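Every number in this text was worked out from the coordinates using simple rules, so none of it is lab data. None of the values given here were measured: they were computed from a predicted structure. Cβ atoms are built from the backbone, for glycine too; each structure is taken alone.
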Structure P
Amino acid sequence: MDFEIISDIESSETFATGKGIRELSRLQRIYGKGKWRKHKGIADVKLSDGSIVRAELHWYEAVGIGKKEFKIKRYRLRAAMTSSASHQLVICVKNEDYPASLEKRKIYEAIPDKAAEKHGQIRVIDESGEDYLYPQDYFIPVSLPKNVEEAVIKAA
């Protein structure tokens, strides 16, 4: 993780189980078979730049395996995100701590988020089909011909 959870996780709840978890087969292949659940909750986190923010966290958990792949879904101040519909394509070059959520050498769609950028993070739609914050150095921006870019976005 490129952040540290520095408070108890509050309002924790399970919002997906078993086959309701899109990347279940990858979780089982990487961490082992188990009764996988996807959780969310709120906690204070310390980012790699030293900033402390309140964030909504998502993670996977299985009995006997433990909690895996904590991800920041969003900072609790939504106004910090841009409302622009623009996007950028990025290639994943690093996936430490997130092997079930990110594949190296794969193209992902990034969503502008000014608050995340201030903390060295980037908002990316990962293998779960949802957008999460990851360290910027996990990705390299890529420029493709317009027709190719449109086809990639449409295929997602």
Structure Q
Amino acid sequence: MDEKDIRILNAIAEIETGSAEQISKETDIPKSTVHYRLDNLQTENVITNDLFDLNMEKLGLNITVITEVWADYDQGYHNEVGERLSEVDGVNQVYFTMGDTDFVVISRLANRTMVERIVEQFEAIEEIKRTSSKFAIKTIKDENHPLNDFDIEFLLDNLEPLQD
């Protein structure tokens, strides 16, 4: 990945489109080069899809629940338990963590009934010893495009080129 790739990815995040024409206008990189670079970024799995982002609150999924999960330790348990957690309806993200907590799970839900059901489903997983869930009272930041979290010059200085 070089400076042009990073500028293209940053433009996608900023203008929220994969349109080569619009990216070209935003970056002053020729449209044909943008097309070529986008194809390469997809081949390298840097760009994994072209889905539209959704406003979860407008969809009615306006409750964010953050759950800490403690599980019984066993060889490979993080893969098995993590996979089972990720299969629960409403779970958006599952992280295997270091420290006192084994997993952190983020869920987007519509109502308290869904919250109760998801906690019951977590606790029905045999390897799970305990959970602790928290409601997010207010979303301060929920960035769908992580590149927007960085100044482009910082990215250019700190990201390493993709290796073939």
Structure R
Amino acid sequence: MAKAVNKTPEEEVRDRVTQLAFDGDKLRFREFFKKLESGLPPGTGIALRGSVVTNERWKDGKPFDADGRGTSDLDVTLVGSEVMEYWDKDAYYIPALHTRPLCDDEPGIAPGLNTLREELQELAGRPVNFQATANVVLFARDVLFNEPYFMLKSPVTSGS
């Protein structure tokens, strides 16, 4: 059973993510993060969610990459109103608060970010999905639905 992420030291979660998603290669993880950060609007928060954080798939409880190396995806949550503007207006679960995932199945819902997502897939050697959300929704998913996340970069709002 995965340890509760909110009770795990940040360094331990970062090490877990690095080991699971990047074969322990800290330099490749850093390159992934820098490429991601540079392709987003300034102030965008970046979080990882899902089995790369917990090492447990929500649908069956199996560990990350249980079906072989590169089979589990990276769920990247982008936090902020400016990044949400990249999504088509009909690509929201909750208008102006929470988007559908930009993924291989729906590459056209945020065309301005899809090339970045594809480049990150190449770098990571696995599927990468983007979803944009408001900070309050990210928090609610963690607390109300037990969907933990690991914040790589906190969002910066105007006036902060």
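So here's what we get for this one:
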item: Read-out P(r) over Cα pairs in 10 Å bins from 0, in percent, computed value 9, 29, 25, 25, 12, 1, structure in P, Q, R; result: Q
item: Distance in nm of label points 7 Å out along Cα→Cβ at positions 70 and 102 from the coordinates reads 2.3; which among P, Q, R; result: R
item: Structure (P, Q, R) behind the derived value 3.4 of distance in nm of label points 7 Å out along Cα→Cβ at positions 30 and 62; result: R
item: Structure (P, Q, R) behind the derived value 24, 17, 12 of semi-axes √(5λ) of the Cα gyration tensor in Å, for residues 38-93 alone; result: P
